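Participant: Take a look at the structures below.
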Structure I
Amino acid sequence: MTFDPYVNVEDIVVLVINPKNSKFGQLGKLIEHDWREYGVYQVSFPGEPLTQFPDGICKGDPPSPVRIFYRFGDEVGKTFDAKNASISELKKLYQQLKIGNLESLAQKYERLFNEKLP
């Protein structure tokens, strides 16, 4: 991703999309994005310690094993829609990767954020 809208990290949900990663298919909360020094996402998964993933943003970086999605459909959300990073895109990708159905995604989301999937 090469755009940088200003958002709170609490507004981001992370999906592990690399099938070779041991956390494939899990949803996490973005805790921090250290893009200046190390190019990593710090992600929290329920009941686990923080996990780091490369962000893959800079030229020459390995691809990131995760995708980030903005959780809301407000004005900022429209920016994310344009970059295929909205909740609707999360739902679509989750099913395309054959991780599960929308019901399993909704359960993971509610467990993570304590609210219903929009």
Structure II
Amino acid sequence: MPVKKAFPNVFVCKKGDWEIHIKFKGIFNRFIMNIAQLGDPFGKVTLEGPGIRISISKEGDMLFACPINLCRGNKILDLIKDELLNKYNKKLDEAFLRGLLKEALKPYGGWV
């Protein structure tokens, strides 16, 4: 019998002028190769800071886009860094961003 987990619907983590908002949308109901295990939480991640707002809700290419797995911190970090570079041509201190994201993802299963 599967174990039921409770996740917060919305979680906000702040450090200085920066905030990460996590919006829980559901649970993966099946295994998806290199994306999710059965029961992993998925949702939307938003980074806000001085003059910057980035939202990420899908990963993958146009043919095979999946919701963001909230247990895969390294993948989310890469997606945020790519979006910062593409949209704003900026790079943030990776250690700062990693620390903020780790704190924000704790309620959803930590960091993988």
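The numbers here are math on the coordinates, done by the rules we state, and not lab data. On a predicted model such as this, the values are computed, not experimentally measured, just so you know. Cβ atoms are built from the backbone, for glycine too; each structure is taken alone.
Participant: Comparing FRET efficiency 1/(1 + (r/R0)^6) of positions 28 and 52 (r between Cβ atoms, R0 = 35 Å, to 0.05) across I, II, which is largest?
Facilitator: Sorting by FRET efficiency 1/(1 + (r/R0)^6) of positions 28 and 52 (r between Cβ atoms, R0 = 35 Å, to 0.05) in descending order puts I first.
Participant: Starting from the value 4.0: which structure in I, II was distance in nm of label points 7 Å out along Cα→Cβ at positions 60 and 100 calculated from?
Facilitator: Among I, II, the structure yielding 4.0 for distance in nm of label points 7 Å out along Cα→Cβ at positions 60 and 100 is I.
Participant: Using Kirkwood radius over Cα pairs in Å, for residues 44-83 alone as the calculated read-out, with 10.7 as its value, let me know the right label among I, II.
Facilitator: II
Participant: Out of I, II, which has the highest value for distance in nm of label points 7 Å out along Cα→Cβ at positions 12 and 92?
Facilitator: Checked I, II; max of distance in nm of label points 7 Å out along Cα→Cβ at positions 12 and 92 sits with I.
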